[in-house]
Structure I
């Protein structure tokens, strides 16, 4: 792996490195960890990389690694930068024969996202997007149950992602808050792009159906903030189900309370990110709690559970499932074998869906017509 971004002061870079290392499938071999060459070198030394494999820019890294013998160069590029710096390294990596794993949202414009989608199709390279919540075993159990008809035809989906960390003007003192609320770095969506796309992706992943139309009410509550920090969205799904998607970064006291509830003709499912080992299955006559690695679960769930039942599995393990499954796909590509669908991960197509969701929500919020097709 060669990493773009993720200096020692960056939160998400460390998460990616831990997740990539958990299964012993991936080695961090090179990096351009900062646009500041000295900061990049300092990070590389702290991570015990040789100076020769630590670069001052992603362009330098990609071109220098390509010049190395095939058995020495990196196999893929991991992009963990702010949103506006996803497209450039992703495109250059793909053009030079490197697979890509990228943080979300994939780009800051739909045009860029569609260009990456075309490039992936043309090169045949593997592209993963780190919508890490799809990596949880009980999320995969929910998806498998819905696909098998365990709750009947879907009627209603409610997904919510409240946070409270931006209830005040934290961007004046926090680098993480500053770039996420800056249109030049984050893109046109603030909370919409940061956590709203997580809710959108989780919903489409679990249900197996895409959002066809939406009606959005987006708000900026913190004075002087240029991007949305709260959103309430009505959604219509392609399969006829109706839903509500809401996110907030000004919900005082909330941590990362991502929750999804799916209701069908014969039952319902509920999953909470802050209680990730449990999936609630309920009907009008029963209420049962399914637990990670306990009892009869679908193979999609057991394949992504790592430790015996009763031991907490969480954020890092779910993130690691994305990296492990991506590594399996890269290996299959190298060996000319088909990918195993059991070990899935969000793809470039999910990235395009995310940008279409952002654009549709922004357009809906600005018009009195409201209902907007993706």
Structure II
């Protein structure tokens, strides 16, 4: 639904009117938006700038970095470090927090971000994005890592950019979830979707089925029922989606509903969770909840999780409220044992060899 020519800056001024940090937050959002425009331009050029392919280095989580991962991180830092709103930043591509250099003025805010989500899609020209979150530090002193460890309920703003056929910026300031589209003629982000609302029910689910053998029983149960379609207990047919970009998955859910699952379990037993709490799960959970959806680990609301580490990972299940509630119920039923029917020892499988005499 088109909403006139309300720009991102005008929208932020109106939503933050009366907030004690209005000027700094509006300015910071404009700097983030400027970085997003630059990243969008680089992504759109593909191989023309020589930024495709791997660097052969690893990020803070031991993952191989793409060239655009590193360049996008540098763009976000260079756009936001100098204007006086921030005292620190943290990202997926940096092992430890980034302190604002001494030559620049400092503010009271913290920026955490994933500069290029879904970067495995870069070389095949599929959708990627940027995720960000703004927190309050309480002072302009250089922050320690502990200053970043705030629950998702403490976020002042959260958003993402989607680099697709159009560049879109989706934002919440705690008063609904709103979508802006980049007008390439004027260079402005213009409000195009106000107060997005996720349908409570859905017939689409997104999950990486290559990890099926590692899923916990509640997730396996839900996916099995989705695949059974109209003939199963859910009573309707489902479509499955998987883009390998959290931004793209969440954007589809915000636009037409659905459920996204990156549950516990994976090939690396030492890292059973995949998505990062501070700069992936928390901002997306805030956006989803502000649009009427839910976001959970299966056992806990994501926004209530007390962070313990800067790069902490969590399982993520988010989207249409009724389906997320169903998956939460399946976890509860599994944890309490009521999803497992009683089987008499008389009818259990027996071996030729037994210790009983």
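Given that mean count of other Cβ atoms within 10 Å over residues 138-145, derived from a single structure, equals 24.2, which label among I, II identifies that structure?
Values: I: 24.2; II: 14.6.
The read-out comes from structure I.
One of I, II was used to calculate relative contact order in percent (Cα under 8 Å, 6 or more apart), giving 15; which?
II
One of I, II was used to calculate mean count of other Cβ atoms within 10 Å over residues 218-225, giving 19.6; which?
Working through the options, I get structure II.
Using Cα extents along the principal axes in Å as the calculated read-out, with 81, 45, 43 as its value, let me know the right label among I, II. Could you put the intermediate results ahead of the total?
Numbers: I: 63, 50, 39; II: 81, 45, 43.
Going label by label, the one that fits is II.
From I, II, which structure was helix-only ellipticity at 222 nm (-39500 (n - 2.57) for each DSSP H run of 4 or more, over all residues; to 500) = -10500 calculated on?
The correct label is I.
No value in this document is a laboratory result; all are computed from the given coordinates. Just so we're clear, the structure is a prediction, and the values are computed from it rather than from any experiment. Cβ atoms are built from the backbone, for glycine too; each structure is taken alone.
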